[in-house]
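S.K.: Structures for review follow.
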Structure P
Amino acid sequence: MRLIADLHIHSRYSRACSQQMEVSTLAKWARIKGVDLLGTGDFTHPLHFQELKAKLETTDGGLLRLKGERQGPYFIPTVEVNNIYHQAGRLRKIHTLIVVPSLEGAERINQRLRTRGNLSADGRPTFTFSARDLVKLVLDVSPDALLIPAHAWTPWFSLFGSKSGFDSLEECFEEESANIHAIETGLSSDPAMNWRLSALDRITLISNSDAHSPRKIAREANVFNCQPAYKDIVESLKSHDPQKFLFTIEFFPAEGKYHYDGHRKCGVRWSPAETKRRKGLCPICGKAVTIGVMHRVDDLADREEGYVPPRAIPAKHLVPLEEILADALGARPGTKTVDKEYERLTALLGPELPILLDVEEEELRKSCPPRVCEGILKVRREEVEVEAGYDGVYGRISFSPANRALRFHSSPNRPEPL
């Protein structure tokens with residue numbers, strides 16, 4: 001069966017997160033979005049963990065669901081943790097997603113981590129030991145757990161980040177590198193960008209929303225062909241088999257808020273070539289610009305753009321339905337105009353992701369205003385224009401040629417300046 005999974009979200013106990021990020025509301029939004037499996041997020045936080053135990057029950061496949069429910073959405077215990085430490089003379093800041101097979105396993109991990117940091121301070125706890133030691137600790141307690149470097153390319157708090165990361169898996173995780181089977185590409189990169197690094201050929205590339213509010217779940221996700229069981233999901237994730245891992249759902253990476261280089265305070269946004277030409281210094285304040293994901297990939301890549309490795313898992317780039325509606329209706333996301341049309345379409349056609357991926361063109365034309373229909377079809381054909389994001393500022397998607405800054409080409413899945 002097709003199973004859409006978003007493994008990386010947060011709870012209301014993480015900083016800057018909506019108070020609606022609790023499992024009952026998340027289950028409702030998973031149905032609206034068409035998500036079959038959600039990470040619980042933040043299982044290390046004592047209050048959130050109590051809620052998980054009180055509201056969820058274990059299914060035959062080892063996943064979780066709301067008590068009393070016969071169907072999904074399903075949940076899987078997950079948490080993102082923050083390791084800040086010195087290594088090789090530099091301060092490192094790494095976020096790692098941990099996925100475990102049961103709440104019992106999560107509780108054992110919590111017991112170990114409680115002695116190493118304050119789990120109550122934030123849903124994303126911070127530790128001062130290395131990412132390598134995190135892998136050792138978790139797998140010692142729960143050998144079937146997965147540890148996945150989160151948003152691996154963003155400048156801060158990531159494996160390959162320009163500000164505090166590393167140049168390779170081995171540099172970061174040392175002898176534990178063999179236990180890293182996947183990385184999360186993040187909103188500002190996609191699989192095609194990661195295929196340029198031969199060192200990642202053995203690594204499965206996954207995508208998740210890192211949602212801080214229910215509306216943002218599944219803005220990126222993974223689509224498996226498997227049963228809703230922990231062992232089947234892990235096998236699909238590790239297999240590199242396009243029959244089991246069908247595709248990832250991606251942002252157009254230029255829309256991500258760290259795709260290009262730049263300096264938000266001064267409104268400076270540069271391509272990597274422009275940054276190199278300007279020697280990386282902001283022309284307004286003279287400080288170094290933030291080196292973005294595209295630049296960082298270029299620095300580490302040993303292949304040209306367009307290379308596709310054998311058995312590569314494909315990607316489908318989408319734009320959230322409310323953004324398409326906002327563009328078509330001339331309104332902002334979250335306004336009554338957009339919300340009303342969103343509710344009408346999902347009531348009429350079903351969940352959001354099937355609308356974007358599956359509903360036949362004829363049905364779209366019957367049910368949607370013409371500009372909305374054309375927006376959905378343009379996204380499917382990857383015919384959108386993107387003003388690239390930079391230094392914490394999200395990029396902007398447009399379907400109108402008059403507003404274009406970058407055109408996103410479906411092959412090799414990279415934006416190029418016009």
Structure Q
Amino acid sequence: MKHCKIFIVLFFPSLLAAQAPILTLQQAIQEAMKNNFDVIITKNTAEISQINNKWANAGLMPTVSITANKLLGTNNIEQNLVNGTEIKTSGASVNNLNAGLAASWRFFDGMAMFATKKRLEEIEKTGMYTFTKTANETIYNVTTAYYDIVRLQQQVKAIKEVITLYEERLKIAEARFNIGSSPKTDMLQAKVDLNEQQTNLTTAENAISLGKVTLNNLLARDPATVFETADSFVLNRQVNYLLLQQKLEQQNPDVLIAKSNIAIMLQTKKELNAQRLPTATLNGNYNFVRNRNAAGFTLLNQTYGPSASVGIVIPIFIGGLVKQQLRAADLNIKNQELASSQVKNQVLSAFTNAYLNYNNGLKLAEMEKNNLELVKENNMINLERFKKLSITSVELRQGQINYTDAQYRLINAQYQSKIAEAEMLLLAGEIAD
């Protein structure tokens with residue numbers, strides 16, 4: 001059975017290809033969202049920031065603790081009391097028990113706890129924005145990898161079609177050479193051109209295999225997983241530039257992260273400023289103390305009961321440290337505001353470039369589609385003329401080269417349009433929809 005499988009792999013690879021499952025772009029995206037390592041890691045990181053966004057981490061919640069201490073031992077006692085009594089004992093047992101319940105609540109800390117809570121909220125938002133950014137970029141990478149395979153498959157299809165034309169040309173050249181109506185150089189050139197196209201076919205097929213490994217890696221699955229993709233592009237001519245542009249500031253993760261970083265710095269400044277203000281802490285205790293001695297002046301000492309206190313700390317002078325930190329915080333905020341503006345400008349520039357590439361790709365695809373029909377018809381006419389000795393081998397070869405170039409230009413224009421479309425959706429935060 002094993003040898004049978006090897007025989008099939010070696011001699012009938014097309015049979016395996018025919019059995020390979022079709023992977024649609026949507027299926028690839030769904031699988032990447034479920035299994036991609038970067039997506040999972042950033043999702044877990046976002047959950048950590050969500051877990052940390054609690055009032056307890058902001059310092060608002062009280063702390064309650066129970067303490068207990070049990071002491072057993074023996075003492076050698078020698079005491080001379082003022083009334084003349086003398087106590088001298090060896091090996092007197094000691095049995096002490098201390099236990100207590102303590103609660104402490106810092107109910108005012110210069111409003112720092114509220115600033116800390118807001119900072120934690122912004123950190124949580126940043127975590128979610130980062131997850132969204134990673135997810136969107138993963139979808140974009142999957143999309144470009146998928147369309148790259150489609151592009152290469154179209155090139156393979158085009159090369160195979162061209163090879164058919166080159167084979168026909170070689171047959172004619174060989175027939176002419178055999179009857180002595182054309183030089184051997186025409187036949188040799190036809191063989192060279194055919195070999196070149198067969199080399200191009202091998203290179204393109206290998207590039208498809210490499211592209212599938214890349215896509216499998218993005219989907220976090222075995223690089224050798226066999227699959228097939230769509231074999232053509234469906235161009236979208238309904239992209240709304242103005243609508244997507246309006247969504248840049250509202251949905252682009254980089255823009256949102258930059259805004260959130262400003263908010264974090266503003267809350268950090270409030271936390272620093274709170275160090276100038278008083279803090280007040282409410283403390284409550286319930287203590288139980290029992291000391292038992294077998295000898296000595298006090299044989300039993302037992303106390304218990306609640307107590308409460310309020311502690312207030314008023315900072316008077318801390319060396320101007322807070323003032324320096326606040327000045328540095330102001331500069332950090334200004335830098336972050338500039339960085340935020342820079343990010344917006346970069347995103348808008350990238351979006352504009354993508355839109356220009358998208359429109360250019362559509363125009364080129366339309367022109368090259370029409371041009372390909374003309375070149376194809378002209379190539380067929382040239383082939384018939386070549387059979388009738390109306391044109392030279394050089395003229396036919398140039399026509400075939402033009403046909404090959406026209407096919408490649410059409411494929412690349414379609415690919416450019418799809419990639420530019422995906423980039424626009426990525427920048428507008430719409431690629432996941």
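S.K.: When distance in nm of label points 7 Å out along Cα→Cβ at positions 152 and 384 is computed for each of P, Q, which one produces 2.3?
M.R.: P
S.K.: If FRET efficiency 1/(1 + (r/R0)^6) of positions 264 and 392 (r between Cβ atoms, R0 = 30 Å, to 0.05) is computed to be 1.00, which of P, Q is the source?
M.R.: It must be structure P, since only it matches.
S.K.: Can you tell which of P, Q yields 5.5 when distance in nm of label points 7 Å out along Cα→Cβ at positions 200 and 336 is derived from it?
M.R.: On the way: P: 4.5; Q: 5.5.
Label of the source structure: Q.
S.K.: Looking at structures P, Q, which one was helix-only ellipticity at 222 nm (-39500 (n - 2.57) for each DSSP H run of 4 or more, over all residues; to 500) calculated from, given that it came out as -23500?
M.R.: Checking each candidate, the match is Q.
S.K.: Once mean count of other Cβ atoms within 10 Å over residues 216-223 is calculated for every structure in P, Q, which label goes with the largest value?
M.R.: P
S.K.: Same structure, new question: Output the label of whichever structure in P, Q has the greatest value of distance in nm of label points 7 Å out along Cα→Cβ at positions 32 and 96.
M.R.: Values: P: 3.5; Q: 6.9.
Of structures P, Q, the maximum of distance in nm of label points 7 Å out along Cα→Cβ at positions 32 and 96 occurs in Q.
S.K.: When distance in nm of label points 7 Å out along Cα→Cβ at positions 56 and 224 is calculated, the result is 1.4; to which of the structures P, Q does this value belong?
M.R.: Structure of origin is P.
S.K.: Comparing distance in nm of label points 7 Å out along Cα→Cβ at positions 112 and 136 across P, Q, which structure shows the greatest value?
M.R.: Q
S.K.: Just checking, which of P, Q has the largest value of relative contact order in percent (Cα under 8 Å, 6 or more apart)?
M.R.: Checked P, Q; max of relative contact order in percent (Cα under 8 Å, 6 or more apart) sits with Q.
S.K.: Supply the structure label, taken from P, Q, corresponding to distance in nm of label points 7 Å out along Cα→Cβ at positions 64 and 176 with the calculated value 10.1. The partial results should precede the final answer.
M.R.: On the way: P: 2.3; Q: 10.1.
The value was obtained from structure Q.
S.K.: Quick check on the output: 31, 29, 20 is semi-axes √(5λ) of the Cα gyration tensor in Å, derived from one of P, Q. Which one produced it? Write out the running numbers ahead of the final one.
M.R.: Details: P: 31, 29, 20; Q: 83, 30, 16.
Traced to structure P.
Coordinate-derived values only; no laboratory data. Worth saying up front: this structure is predicted, and the values here are computed from it rather than measured. Cβ atoms are built from the backbone, for glycine too; each structure is taken alone.
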